[in-house]
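Pasting the structures in now, so scroll down.
Just so it is clear, none of the values below were taken in a lab; they were calculated from the coordinates. Remember, predicted model here, so these are calculated numbers, not experimental data. Cβ atoms are built from the backbone, for glycine too; each structure is taken alone.
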Structure 1
Amino acid sequence: MADFGFYLLLFLFPFALFSAIAGFIAGVTGKVSFYKAAERGVYASFVIGTGAILSIIYLLVTSDMSIEYVASNTNYSLPMFYKIVALWAGHSGSLLLWTWIILTSAAIVVFQNRNKNQELMPFVVFSIMGTAAFFAMLNTFISNPFDTIYQEIDGVVRAFTVPDGRGLNPLLQHPAMIIHPPVLYIGYVGTVIPFGFAMAALISGKLGTGWIKITRRWALTSWAFLTAGILLGGKWAYVELGWGGYWAWDPVENASLLPWLTGTAYLHSVMIQERKGMLKNWNVALVIATYLLAIFGTFLTRSGVVSSVHAFANSGLGPAFAGFLLFALVSSVSLMYWRRSMLRPEEYLDSLVSRESGFLFNNLMFFLATIAVLWGTMFPVISEAITGDKITVGPPWFNNIMVPIGLAVLLLTGVGPLLAWKHTSKESLKKSFTYPTIISISIGVILYLFGIHDVWALASFCISTFVLFIISVEFVKGTRIRAKNSGESYLKAQYQLIIKNTRRYGGYLIHSGVVVIFMGITGTLFNSEIRIEVGEGESFELKDYRFTINDISYSINENYRSDFIEMAIEKDGVIVHMAKPEKRYYFSSEQPTTEVDIYSTIKEDLYSVISGVTEDEKRVIIQVYHNPLVKLIWIGSYITMFGIAVAMFPNKREKGKVIRKETEPGDVS
């Protein structure tokens, strides 16, 4: 099976390359025969890639320890489910998954457009399959998951089967990490499709709104998977790594955030082009940047230029990725310069107090955030290249830059829906902003009186109140008008309001979720912790809670040794939770892990970790974090994902009588 998979990879690269070249020739010459050949090449590449994926999965589940990838990421005692998960545990397997997702996306796009958009599709195939050919080349010649283990015996090099594998990294044996990598990969790969259509529009000169409408759902889908991947990664870091947090401004975390920032900016600014014919060059630039940053994120993960708990070991892929990134950047910018006359706006900004300006300021904030995160991520590498010393940029630097930018974006989320297109009158501003402003300031005063004096915390809670009030009013106002005009019940009117304009109201739900997440993140300003060595029967206190160690013990099985405690958590003399944190040491991988215990309420989390055990095994070093409002982050995540699902759902057409416009026209995304 390993030989079969290897030969499939040998065929995959030329097939993908052929499809790209045939697509380009078809676009230049207009010959249908070449495009048909490119189409068949796409489908054939998908079938070959699928065969390769199934081959490596077969080797993993059958524990073929003669294959280096299998031996490095599994062992015989590993549960079957985790053997399949090992597909994306190492760089060569995850790279093959990356390639297969590209091929799957390409096949779907070609099938969807088999009888339409024929002026764009040849160049779309050229761009997408060019990317697929690059990844297939990496898998074939640099990082092949079907490589066999060889050992020299008596001067003869022979294939060798190891007695047992090293096993799956214990940190990856968690539900969030089971789905986090493939979800994030789909988000990354999804950026290839809008990029392919943008390149096709630039090459063909078809730079109207057509390519944008075609790729709108692809762009939203990619953004949705990136969002889900980032949130799942945060959840995994929180419950698995044992440091009490969910985001550390780690280089690989930042790499996933970068295309999300530019993708979010694009989803907002594209509405101005659709409605006003503005920001054509900016939208093309955002699509290109999102694609390049997605590739850049993969480069960071596999190049070894940065250190991260999320990164793979240095795999030798760095130079190839760097070369491809440079080629894609130069080609894209050159095409934009060539078509610069076609990217001029059809209209210009009429007023700074308008919905257009709100979108522009929104984009400016996302641009600044992207530059800040990119600079902070790469600064250690740049400083080492220039001075020889690697100067690390830590979380405080990122927080000082990103907190004000984030609050500005949050404020614009509420301000935008209150602004009219072209120009907003003073009377309209006064009418729209008075009540939200009064209510948000009142909340700030109340919080201040209750002891919250941190400026950033007050700003965050006030702005969050402002935005949630405005979004609630939009829902209530639209529902009330529809119910009055249609005679529907209030609940039915609200349901119909949403499904008739899923993009607008899905956007409002997304914004609501983001606001709730912001409120949860604000809770970090009030975090506290204690680290203490204790024995059985001893107690300590943190905030309003008392912690008592009831038992210290350990157990051993064939996979790992576990040191654990039983700790009673009391509040006001009542036991509210029995915490049982563990510290494990896995024998096959020779790696320790921390199994945290989290007592979670809507108000706060108590996060318990065993940091160490004394030599006599009678005392432990326990660390407890008091993290307020963390649960709001996960609640906000659910709201955000629900809003994305609504926004992606097609609008339902009105039947029968015509309902008058419920609210002022405009979209939020």
Structure 2
Amino acid sequence: MGMTIAQKILKEHLVDGEMVQGQEIGLRIDQTLTQDATGTMAYLQFEAMGVDQVRTERSVAYIDHNTLQSGFENADDHKYIGSVAKKHGIYYSKAGNGICHQVHLERFGAPGKTLIGSDSHTPTGGGIGMLAFGAGGLDVAVAMGGGAYYIPMPKMVRVNLTGKLSPWVSAKDVILDVLRQMTVKGGVGKIVEYAGEGVATLSVPERATITNMGAELGATTSVFPSDGETRRFLEAQDRGDVWVELSSDPDAVYDEEYTVDLSALEPLAAMPHMPDNVRPVAEIGAIKVNQCCIGSCTNSSYYDMMKVASILKGKTVHPDVSLTISPGSKQVFNMLAQNGALADIIAAGARILECACGPCIGMGQSPESAGVSLRTFNRNFEGRSGTQDAQIYLVSPEVAAASALAGVLTDPRTLGEMPAIEMPEHFVINDNMIVRPAENPAEVEVVRGPNIKPFPLGKALEASYTGRVVLKTEDNITTDHILPAGAKLLPYRSNVPYYSNYCFINVDPEFPARCKEQGGGVIVGGANYGQGSSREHAALVPLYLGVKAVLCKSFARIHKANLVNSGILPLTFADPADYDAINLLDEIALPHVLEEIKNGSQVTVVCGGRTFKADCDVSDRQRGALLAGGTLNYAKEQAAQ
């Protein structure tokens, strides 16, 4: 039996376990990346491991999230990350150099390599033929120290691309159609692989847009073949030497198959408040638009920006619309400036933001009250923009630019003939904002500002547990629900005690106080709990507040792993109907939890006079971590033995 692309890379990097579906496998990791919103915690954890130099082929620390410096906190974190990077063999991409996924695709990514990053959109690297995973910061720290990265062996999904995109239809519409077919839960436990005749018609930036938003499917990762188009992109980046050809075998077997007819696609939009709430732009109609934001790690490539510039050239943004442009990297920004496209964008009335994540994570440019904002980003979760009642639509750059001119949601096919945009034969190469590690690391002093506080550690599991239900949530709770981002709170990612005051505040403002009053407790959730960002703070902060277990219908992959890493029990209802019988502040007991976790049996739950069972579906390694009170405790125990 033949192998898929993903199976070939997994086999090449397998260091532990067997490639049997559902069983845990350990992978050798070639490259890692961090960003500054998650990086401080990751490097604190790396330091705690006592490893002198990173043991990967390449590790890169990016500054691209917390770039709004309205106080000392973000700048201090940047100083800390930069000094740790210099001391421990990590490349450091300074603020202004660009968004981690865009820059990594341009300057470091390589087909056939494995990459994990402390950001859920790390699968962007799949556009270049990498097997790239979003992960919690501790998992990244372990990989930097030479340890394996563990995941359950995923199912394989094939998405067949047929035909060719019509004018004014883009890669964003491809992934929105896949989301429409598979939903935000449809990719959980799966690797999505793109194949078919349509692949050859897509450039690397277009492929990266598609793999980037594979995170919104809940997928483990997504990947494209490495072919002649990949080679041309790498050669244009002066990196042709890292190219290898990668394709699936003709007799490879997939667990699921989907088809997207590129020729039949039309401009689409994901409506509020979920990326799979997808409808055709023409069907939604000409709704009034207040803001258009173009950029983010999804749609900020040179290719995307040139399309936008060509639409805006010689025209003026509608007087009722604020249009922002965030180039994905300094390379993109520089090339737009050199060829005159930036002048066309500025002349049209766009607001030029720095090369950073910016509005995508609520870091500035929050819409007006109840405002309609069209964004080329990857998530439109309620409140993520920084305005709780904003109506966020996810669209392609073409739709955003056309709508910015018209003042209403606009199908770009009404603009006439689409301008032809060609990929450059050679990109402008200037890596002067990437700082190399120190040649004499012993001479480097790590700098810690006053906002950097120790991260919480779990305690070894006791024989039994009794607490209160401190929160009950619905389905599809995201990590943005658990811990909001935005300009007001992101500076405190390295200060868990302060950040804890904002846990779940957009779901239940009383949650932090209730946890403190009850001495912690148990969170009860619905299906797909913890979808979205890889932020391990969504586990670390509840740990700090005393949460001992999350009992829900199902988990998103990364968040479940982060809960285990923190020592919080990830429990799922054996019978989902038991969810309905639990109420806020009910007493909940796990009378035999230590013995049951140790033996790998179902966990007994007593609540409201009823007794029922919950599953704790974890590997033996994760079981050891839960018993020890978290992965770091477990690693120390193993080292001592």
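Some observations on this one:
- Source structure (of 1, 2) for mean count of other Cβ atoms within 10 Å over residues 158-165, computed value 14.0: 1
- Structures 1, 2, by mean count of other Cβ atoms within 10 Å over residues 526-533: label with the highest value: 2
- Source structure (of 1, 2) for mean count of other Cβ atoms within 10 Å over residues 390-397, computed value 26.4: 2
- Label whose coordinates, when helix-only ellipticity at 222 nm (-39500 (n - 2.57) for each DSSP H run of 4 or more, over all residues; to 500) is calculated, return -8500 (choices 1, 2): 2
- Which of 1, 2 yields 10 [relative contact order in percent (Cα under 8 Å, 6 or more apart), calculated]: 1
- Structure (1, 2) behind the derived value 142 of volume of the Cα convex hull per residue in Å³: 2
- Parent structure of the calculated result 22.9, 77, given that Rg and Dmax of the Cα atoms in Å, for residues 206-541 alone is the read-out and 1, 2 the choices: 1
- Structure (1, 2) behind the derived value 10.9 of mean projected area of the Cα convex hull in nm², for residues 70-221 alone: 2
- Among 1, 2, structure where distance in nm of label points 7 Å out along Cα→Cβ at positions 118 and 494 as derived comes to 1.0: 2
- Structure (1, 2) behind the derived value 22.4 of mean count of other Cβ atoms within 10 Å over residues 134-141: 1
- When Rg and Dmax of the Cα atoms in Å, for residues 142-237 alone is computed across structures 1, 2, the figure 21.7, 69 traces back to 1.
- At a computed 3.4 (distance in nm of label points 7 Å out along Cα→Cβ at positions 190 and 486), which of 1, 2: 2
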